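What follows is a group of structures, each given as structure tokens.
Every read-out reported here was derived from the displayed coordinates using simple, explicitly stated rules and does not represent laboratory data. Everything numeric in this text was worked out from a predicted model, so none of it was measured. Cβ atoms are built from the backbone, for glycine too; each structure is taken alone.
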Structure 1
Amino acid sequence: MPMPDFPIIDTHLHLWDPLRFRMPWLDGNTLLNKAYDLAAYDEHTSGLSIASMVYLQVDVAPPYALLEAAWVVDLAKKDQRLQGIVPWAPLEYGEHVRAFLEALTALDPRIKGVRRIVQSEPELDFCLQPGFVRGTQILSEYGLSCDLGIHQGQLPATVELVRRCPETSFVLDHLGKPNIKDRALDPWRQGISELAALPNVCCKVSGIVTEADHQHWAASDLQPFLDHALAAFGEDRVLFGGDWPVALSASPYSRWVEALYSLTQHLTPQAQRKLWYENGRRVYRLP
């Protein structure tokens, strides 16, 4: 299979050591409940030209959130490719999130945004509580973007959140986690179209192999979902993410890259460069 022969920016990298920070969601997961560091990432991405990476928070228990951010800042000082960091922040605290954001942004200029995952919250409209909306609006004052970690059932509320925060820049992670395993394009497809109609949101092409059948997925399973996202957001608002090591549940890193590369061969060379490199650099304000 052909692979990209040009530099790549991976806009969705996780690193962790479960012995350092408490990560309850890893309990019982024999594949993921161990340390994944930069050396392992280099092994798994062998043969690819990874020019830069953006670290995404890994849902450590909330008391560890600032420690996680500081730990990744230290890692970034040792590997110049780690140019963007997106930590957790308690957006639902509204005005009270300011002290947290001040502490975050004081750590390092590589902190580019925050992510408060809502995909595990039982309420589909969790992100529309007044405190969450206000906290998200405040991000723009600190020069921070907002990564959206949701599942497809939360798309309607997410569209409304983005509408209420016109000054904040958003990045939808993992195409909004559509149900690829059951080939259920709807109602996800409508939600993506509505979200893409708003100018302040981009779409991360990441984490979709884990929404397919982990044991039996093929690139063709991903295609209708990928095609719709690319058409809805256009070539200037899509960016590549590896979602390593979470994606290992369904695929080696190389297989995900091969699949995406094969499914985007119809794009112009310029559009391919935007997906794999240029949009990531622009959206996360990397050097």
Structure 2
Amino acid sequence: MVVAATGFFDGVHLGHRKVIERVVEVAKREGKRSAIISFWPHPRAVLQQDAAQFRLLTSLEEKKELLFTLGIEQVEIIPFDKEFAALTTEQFFTHYLKEKFNVSTLIAGYDHKVGSDTSQSQQEMFEIARKVGIEPIRVEQLDLPEENFTISSSKIRDALCRGDIPAANRMLGYNYTVKGVVVSGRKLGREIGFPTANIKLYEPIKLLPATGVYAVTAQVQNRVYRGINNIGTRPTVSQETAITIETHLINFNEEIYGLPMQLFFYQRIRDEKRFKNLKRLTQQLERDYIEALSILPKIDGDL
């Protein structure tokens, strides 16, 4: 028998974690298996007109890793398509939760509803669950008192798009992160004393924070380094419009092309700017370097 929660869980933020913790708690108490039953791709990418602009907080692999870290024993991913979207609540509960995944207890967030008939109330959804032999348990909402609003994936996306990393991190419960492979760049950074590692994202629809310069830490080959990161078009040295992700790692001077890198965002330092010349750019990068060091946690081996 299984205790489960359903949903997309993008970001696996603090609001999600309250539901996940209850799944783990009830499963342990009842001697059952804990599970998250999720979907891929995101429903907005299948059903809405903004699929080209929509971006995710977590890739599928990142989401699974976070869920397992929180104590979930089983993660099931259902392919989301228009046929699946057309299922009613009773069809989903019967054919998936009860028959396929053997769910006996469903943990649901305060506003969580499933099925194409979501105009019904959550209480009506709970009645359907009991009808098919699943006991529902409701988890109340989690608010951030200082912000005075309920946490949601949409609000985290909005904060990241504003470059408000501290707000996003408070709602997530961890530092926002992106992962990619280090690729070759123009190597201009070496010439001005700030060599950078450019990364190409593993997940192409991963949400990038607003363009600008950030204080970050970076994990490379199981070591963590402090750094300054630029997300943008590099207007001082390039006329191109493509967004690049460049990171200068402090106290680091190794060849890492082709290796994976994970960035952890702490704070936005400034907007991306066009400088008159490379000297002005270098002077600003030196100031960014000093500011980043004042923001980032000390790491073993740093001066």
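Kindly point out which one of 1, 2 the value 3.7 was derived from, the read-out being distance in nm of label points 7 Å out along Cα→Cβ at positions 116 and 276. It traces back to 1. Once mean count of other Cβ atoms within 10 Å over residues 60-67 is evaluated on every structure in 1, 2, the highest one turns out to be 2. Comparing relative contact order in percent (Cα under 8 Å, 6 or more apart) across structures 1, 2, the highest figure is found for 1. Out of 1, 2, choose the structure whose coordinates give volume of the Cα convex hull per residue in Å³ equal to 153 when calculated. So the calculation was done on 2. Name the one structure among 1, 2 that log10 I(q)/I(0) by the Debye sum over Cα atoms at q = 0.19, 0.21, 0.28, 0.31 Å⁻¹, for residues 204-259 alone of -0.80, -0.94, -1.20, -1.24 was derived from. For log10 I(q)/I(0) by the Debye sum over Cα atoms at q = 0.19, 0.21, 0.28, 0.31 Å⁻¹, for residues 204-259 alone, the value -0.80, -0.94, -1.20, -1.24 is produced by structure 2. Looking at structures 1, 2, which one was distance in nm of label points 7 Å out along Cα→Cβ at positions 4 and 252 calculated from, given that it came out as 1.9? Comparing all candidates, it corresponds to 1. When mean count of other Cβ atoms within 10 Å over residues 68-75 is worked out for each of 1, 2, structure 1 gives the greatest result.
Say we calculate distance in nm of label points 7 Å out along Cα→Cβ at positions 44 and 156 for every structure; which of 1, 2 gives the highest result? When distance in nm of label points 7 Å out along Cα→Cβ at positions 44 and 156 is computed for each of 1, 2, structure 1 gives the biggest number.
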